[in-house]
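Just below sit the structures, each encoded as structure tokens.
A short reminder: the numbers here are calculations on the coordinates, not readings from a lab. As the structure is a computational prediction, the values presented were derived from the model and not from experiment. Cβ atoms are built from the backbone, for glycine too; each structure is taken alone.
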Structure I
Amino acid sequence: MINTLLLRRALHNRMLVTGAVVLLALALMSALAPWVAAYDPYDLDPIVRLKPPSAEHWFGTDGFGRDVFARVMYGIRISLSVGAAVAFCSGAIGVVVGLTSAYYKVVDHIAMRVCDGLYAFPSLLLAIAIVAALGPATGNVIAALSLVYIPSVARIARAAALVVKEKTYIEGLRAQGAGAARIIWLHMLPNVTSPLIVQTTFIFAVSILTEAALSFLGAGIPAPTPSLGNLLLDGKNVIFKAWWMTVFPGVTVILMILALNILGDGLRDFLDPHIKTIPGRSRRLLRRGAAADSEAGA
């Protein structure tokens with residue numbers, strides 16, 4: 001019964017459904033890129049360079065005669081992979097740092113001061129500095145962006161855990177002799193997952209945008225890998241002659257980030273226990289119960 005109500009709530013959450021459908025469609029297209037795209041993203045054909053969109057090349061061709069549609073499909077795969085990896089790594093490490101900081105005051109003083117130091121730098125500049133030190137590669141971009149976004153997850157986890165830490169049942173667990181590990185991971189962690197899930201979706205979106213910015217600036221995934229940032233960089237110098245090289249990758253980036261932001265807003269509403277997120281008959285029953293209680297109190 002509970003699972004049915006949760007499913008109905010999810011299906012009646014338009015933002016959640018819309019964001020999930022768009023994101024799944026993009027992910028499916030990127031996964032089927034070898035079959036959807038008629039050309040290899042690395043094939044050079046100077047004879048058809050800078051050709052506009054046509055039935056043969058749906059998104060046109062670039063300055064080397066490569067099919068832009070194929071490169072956009074493979075670029076979606078790279079962007080989603082980088083965003084998912086960054087969201088997972090920063091989320092996992094940030095949760096550990098935040099929960100341990102909330103429970104141990106010594107760790108709190110050290111970890112939060114480190115987070116404050118990382119916050120002192122703009123995220124894009126810090127990512128550029130880390131990638132410049134490590135070298136341009138996909139793994140280094142993921143490591144740099146994960147380090148940049150760990151503090152935001154750690155702060156949210158710490159704030160939520162501090163509230164849970166003061167609950168009466170936590171004091172009861174301590175009185176019964178429960179260890180710190182049991183309290184942190186079995187009782188505090190489940191109560192802070194809702195804001196963390198929402199935060200990771202926004203980190204997912206920001207990571208895609210930052211990776212595209214890094215690649216556009218030449219400090220991200222190296223060419224000729226078809227990342228969306230590299231596609232925008234290739235189209236920068238010929239934007240008035242070959243608009244399709246910039247428009248189609250740019251629209252794809254916007255669509256991915258918009259879908260993730262909508263998904264995050266939908267998850268926030270879905271995980272927020274307000275009456276407005278409960279669909280149909282359940283919402284009416286709750287309203288009738290509240291009205292009956294107020295009449296009885298009067």
Structure II
Amino acid sequence: MSRRWSGDWGAEPDGGVPAERGGTPLPVEVLIPTRERGAELAVTLAGLAAQEEPDFGVLVSDQSPAAASWEHPAAAAMVRVLRAQGRPVRLERNLPVRGLAQQRAHLLEGSRAPMVLFLDDDVWLEPGLLRRLAGALAESGCGFVGSAVQGLSYLQDRRPDEEVSFEPWTGPVEPERIRRGDPGFERWPLHNAANLAHLAAPLELEPGSWLLYKVAWVGACVLFDRRKLLDCGGFGFWTDLPEGHSGEDVAAQWRVMERYGGAGLVPSGAVHLESPTTVRDRSTDAAELMFGQ
């Protein structure tokens with residue numbers, strides 16, 4: 001491991017310090033919502049431990065009914081690794097459960113970093129991805145850049161009919177209005193299975209380089225300009241939703257896209273662990289409810 005150890009071997013996974021250095025917020029804070037996923041959280045944190053730059057902190061918000069996910073031995077070990085690297089890691093409980101939008105609002109409220117990466121607790125990031133995401137967001141000046149997660153069990157499942165809507169941004173990332181039924185909404189199949197892995201192969205991009213493309217939305221791994229997300233209301237709409245909902249990330253992204261634009265990044269570099277979902281009640285689609293679809 002090339003990153004120097006800080007020597008903070010005794011830190012236990014039950015506290016943390018803000019993502020700051022000398023009173024200045026770090027460039028990025030990774031915001032992880034989790035619930036009953038100790039092993040998956042360990043893999044997610046291991047992926048973060050392999051990121052070199054930019055400097056970042058981690059905030060984990062747990063909603064497990066019993067032991068927190070970070071109490072799993074493997075997850076606790078990865079917390080110690082990150083802290084030994086000098087990464088600020090904060091671990092919080094957010095109970096009672098009031099839905100995914102409230103969980104994301106809680107995480108956003110707790111961060112002061114200029115860029116915030118909303119990362120689900122079942123996603124592994126390849127080394128160098130955080131640098132690519134941050135570079136793409138800074139260079140594009142848009143509201144968010146996301147890496148759509150890839151299910152590598154589908155590598156032999158090529159779906160050319162789902163790749164036809166792939167359209168790179170050839171100029172600046174522009175604001176877009178996306179709604180169900182609009183042409184832009186039909187981009188959603190791009191992120192199924194391992195489609196982005198198949199799309200990236202013939203692009204022959206240089207190592208460390210990236211390409212931005214047009215999206216309907218991006219799930220599970222999205223880096224926002226925090227100020228722009230807050231300008232669009234963040235996840236404050238959680239109070240208008242029942243506890244059982246999904247699509248809160250779509251709703252927030254559509255708001256940001258309309259004002260600042262948003263993009264996907266290829267190659268993705270984000271791998272979905274393909275574990276069963278812990279969100280069992282999806283009776284309300286937040287995007288449909290909010291935008292009258």
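Details
- Structure (I, II) behind the derived value 17.1 of mean count of other Cβ atoms within 10 Å over residues 125-132: I
- Which of I, II leads on mean count of other Cβ atoms within 10 Å over residues 69-76, largest value: I
- Which of I, II yields 15.8 [mean count of other Cβ atoms within 10 Å over residues 189-196, calculated]: I
- Which of I, II yields -0.36, -0.64, -0.70, -1.23 [log10 I(q)/I(0) by the Debye sum over Cα atoms at q = 0.09, 0.13, 0.14, 0.23 Å⁻¹, for residues 109-228 alone, calculated]: I
- Origin of the value 24.6, where mean count of other Cβ atoms within 10 Å over residues 205-212 was derived from one of I, II: I
- Source structure (of I, II) for helix-only ellipticity at 222 nm (-39500 (n - 2.57) for each DSSP H run of 4 or more, over all residues; to 500), computed value -7500: II
- At a computed 26 (relative contact order in percent (Cα under 8 Å, 6 or more apart)), which of I, II: I
- Among I, II, which structure scores highest (criterion: volume of the Cα convex hull per residue in Å³): I
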